[in-house]
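So, here's a batch of structures to check.
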Structure I
Amino acid sequence: MNAIAFEDFTPGEVIEGGPLTVTRDAIVAFAAEFDPQPFHLDEAAAEATFVGTLIGSGWQTAGFGMLLLQRHVFRGGSSMGSPGVTQLRWLRPVVPGDALRIVAKVEDCRASNTKPDRGFVRFAMSVLNGRDETVMTQAFMVMFPCRGTPPLPPRSVTLDDPEPPAEGEDAAPLLFLKESIIGQPRDLGRHLFTAEDIVAFGRAYDPQVFHTDPERARETHFGALCASGWHTTAAWMKRLHITRGRDIALTQRNGPVPQLGPSPGFRDLRWLAPVYAGDVIRFTCTLTEARATASRPGWGLATHHNTGVNQRGEKVFEFKGSVFWQWEA
């Protein structure tokens, strides 16, 4: 089933691939679904923002990196998934017309201590544009099957068939960063992952068989169709904006609304359990640190911890992110 194995990687080797040309339509379509900020949706609206021009969502850039990784590093095949990303940095915006390529270095290879059918490969990857500028860097690990070793049986999966979750009506004031409360969780509500959405996202950004083919997915160690980890993070972003929309509406009735800028990146992203078709994930965001920035007067940098928990109470992912946030009125 797999065209790539753990034994195909050697520490120190460098694998390159691309290009992939980014279109305006793709940028706007992704933003409309997952990250509807003005600087991702419309050139005129972007002029009045922190960014000043239309750019792609950073989560979409991560998706493009994954697509290039699957095409060139995985040789069009499937891995056994990733436990997470140690650090990701968005260094430059991606704009319409950019031709993206990747440079991935194999940092380390180690066999699993507990499961003889797989090994772990640690990568350091850069995504560059057509001007040879680095737009994103990423340090992460991927599991691959060991060639010639019988695979362990697929996990037993019972898929749920829930009703679509009702949208919440709660709202909280959106404060300037200087006034925001550290340590207070914000419930972002719930997101239903359907088979159709999982396959559509997988085909666009992460075409491994366990994200795109329900029948073949049953034969993998996941045991059933499951969402790309980048689909899970994009759904978190979608829920953040839906909840923030209610918060903005409440805040506008009483005073000015603080602007939010782009994110420079995140760290310690862990995909802890598969997200299967029919899973409903409740997302939460908690502000953990706030500081003013010297380089951008009037702006601050917020650090936040984020989690997703499924309907069975299992934590499926978490990460520590950061975002530029207007410091004071």
Structure II
Amino acid sequence: MNFLDTLDAALEKGSIDSKLYHNLTTLHNTYAQSLEEGGIPYSEEHEAIFLKMFELVLDQVLHPPTFEPFHKKITAPINYFRFGIDFLRPLVDKEISKVLHINNVEKIDTQLARGENVILFANHQTEVDPQLMSLMLEKHSSEIAEEVIFVAGDRVISDPMAIPFSIGRNLLCIYSKRHIDSPPEKKNEKQLHNQRTMRRMKELLAEGGKCIYVAPSGGRDRPNAEGEVTVAPFDPQSIEMFRLMAKQSKCPTHFYPLALVTYDILPPPHTIETELGEVRNAKRGGIFFSFADEVDMDEFPGSDMQDRHAKRSARAMHIWNIVKTEYTEIKQGLAS
């Protein structure tokens, strides 16, 4: 039975609801169409990937997993890490995709090997950025590709279509500011969960040798009024929290701005949705990751300010400007 017939049977049986049925169908059809448009016939191999995805989605619908504050990627008996990369690989045009500033990736590898920590302050564009990052780094740095820890919002550990991908990643699970008040009766529970996550992150940094990716914007980049996808502003409090935690860990920690261009592969909805179950439209194309130079968290434009809030804002603006500049250069290069 092929994928679409399998979906029809599951809907008729009541194993999935109409919304999940629609979203899975949309993802499959746009995925297949995009490959065909790129001159890649949709094959039995691709069909097998979708059948595997549905098996994993259905399993977690019937048996919802519980994510601890720190979730370690699961690779046995099912290798969810490999599944996620294999699913995304056909959508990435490797001929035009690039990792920029490989020298900084090499520096990061060396720092991690010494038992030091690395924090990546990055923009965020698709829910599969972790898989896309690993896919691009697999030939450059297996350590970063496989062991990086992503700070993840509750959406990717709650949405039925996202969970099979999330299970295969190292995650620090946190409720974002955007969703912590919804529903109101869960706010206290979510705050307690976030506190446990912060304690666990502090322990990980104290151990050393950890690479953590965080999007200080708190969400994915979206188009502005002109339809141009822009880098969302960084939250000064988020950056300050990581700075303080790194300092408290007593372990040397390095901070790198990271700009990524991945939006077209799996764009988010144009507006922030409150309910789970967003529609996903896949598209094949190039992706880009630019690892900018390490930043000094103590010396930056505005670091001489006496007001601590103004200083934090200046630090966040400085890091955001670096990411924005790298991002703009990539986009301009694509347009030329």
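Coordinate-derived values only; no laboratory data. A quick note: this is a predicted structure, and the numbers were derived from the prediction, not measured. Cβ atoms are built from the backbone, for glycine too; each structure is taken alone.
Suppose relative contact order in percent (Cα under 8 Å, 6 or more apart) works out to 19; of I, II, which structure was it derived from?
I
Quick check on the output: 19.1 is mean count of other Cβ atoms within 10 Å over residues 73-80, derived from one of I, II. Which one produced it?
Structure I accounts for this read-out.
Who wins on mean count of other Cβ atoms within 10 Å over residues 89-96 among I, II, i.e. which is largest?
Result for mean count of other Cβ atoms within 10 Å over residues 89-96 over I, II: largest is I.
When distance in nm of label points 7 Å out along Cα→Cβ at positions 217 and 289 is compared over structures I, II, which one is greatest?
The structure with the largest value is I.
Can you say which of I, II returns 0.90 when FRET efficiency 1/(1 + (r/R0)^6) of positions 201 and 297 (r between Cβ atoms, R0 = 25 Å, to 0.05) is computed?
II
Identify the structure, out of I, II, from whose coordinates helix-only ellipticity at 222 nm (-39500 (n - 2.57) for each DSSP H run of 4 or more, over all residues; to 500) was calculated to give -6500.
For helix-only ellipticity at 222 nm (-39500 (n - 2.57) for each DSSP H run of 4 or more, over all residues; to 500), the value -6500 is produced by structure I.
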